[in-house]
1. Given that FRET efficiency 1/(1 + (r/R0)^6) of positions 23 and 79 (r between Cβ atoms, R0 = 35 Å, to 0.05), derived from a single structure, equals 0.50, which label among 1, 2, 3 identifies that structure?
2. Could you figure out which one of 1, 2, 3 the value -0.76, -1.15, -1.18 for log10 I(q)/I(0) by the Debye sum over Cα atoms at q = 0.18, 0.25, 0.28 Å⁻¹, for residues 15-62 alone was computed from?
3. A value of 1.00 was computed for FRET efficiency 1/(1 + (r/R0)^6) of positions 47 and 71 (r between Cβ atoms, R0 = 41 Å, to 0.05); which of 1, 2, 3 is the source structure?
4. With helix-only ellipticity at 222 nm (-39500 (n - 2.57) for each DSSP H run of 4 or more, over all residues; to 500) derived from the coordinates and found to be -23000, which of 1, 2, 3 does the value describe?
Structure 1
Amino acid sequence: MQIATYVLSPLLGLLGLLFLMAAGQGNALVRIPIGVVLLGSAIALVIAARLRPVQQTMVQKIDLSGDVAAEQLKCKSCGGTLGPKSVTVRAGAVFVQCEYCGASNQLEEAPKW
């Protein structure tokens, strides 16, 4: 989309300049407004392309050491069962927030020794 905008805007700008220069040859009442509109649309296209936000995708991966077995998590405070919606990653650490009591705990890996 941006490439098309940057190709189309100079063409509109040149066409607008041609209409403005041709206004001196006669029929200026029609050519001047057309030239101004074409130049304005070229400028508006460039501004719109510059203001358009760029989308970025961030992917976070957790590297776990050793074998990982799925087991059911229970809240330390109320004993409620925690599901996959309860697990979040904040600042590189894994946190679990209970859906029932709202308690938040950080998951820690037990030492292997």
Structure 2
Amino acid sequence: MNIYINGQKVNFKPVDNEATRAIEKRLEKGDIACVAEDYGGFEKVGELGFSLPRKDAYITTGPGDVVLYLGSRICFYYARNSWDFTRLGKLVGYTTSELKKILRAGQGDIEVRISKN
């Protein structure tokens, strides 16, 4: 599974759980696209348009964490937050400053595309 943000492929390492396996299966129908917007000064949130299996746990996110919220929203973190989420994976190999630039922290919406390639 690959993630593109504003057309740029990012280094994403997924976790192995029911939600990520459901995304992989969903990708057999084609790419998943959404627009993610700033929320709370620590993340970008995008509505997937469909629900995924949840296994929520109270966690503290950090920069680069990618989580599922309420079963149908994907969240990309550039700062810390604690809540009940299902982990999807992490954007790896980036400093916090680089993540903020990639995610356009506080600067408006980003286009997200998830694909098999």
Structure 3
Amino acid sequence: MQPITWTDFWIIFVTCALTILACRVLPLFLLKGKELPKRVEEALGYIPPAAFAALVANDLLTPGMFDAGIWPAGAPLVASVIVIIVARLTKSLLWSAVAGVVAYALLTMIVF
């Protein structure tokens, strides 16, 4: 395998920079001041919760999570259920985060 040269590096770097520019900045300029259809706005509204759920699920559900026992794996899952309940009731990110931290802290203090 050959080592990467500076020319190769700059080709990869410029290609990545142009791709990022095209995917992130260009749509902002093209859609500036334009009204999107209601269904498109509704569909775009699902992106942040879906991305957040994917990140959280990746940390909550791991292949060997029950190797240490039911409770060490169950405490984060119970805390996440509490967060979901608080989020649905209050619709507040602050109270959801506080409830999650407090619930997880209390649940980890319980030793079975």
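Taken together, the values in this text are just the output of simple stated rules run on the coordinates, not laboratory data. The structure displayed is predicted, hence computed values, not measured ones. Cβ atoms are built from the backbone, for glycine too; each structure is taken alone.
1. 3
2. Answer for the origin of the read-out: 2.
3. Values: 1: 0.15; 2: 1.00; 3: 0.75.
It traces back to 2.
4. 3
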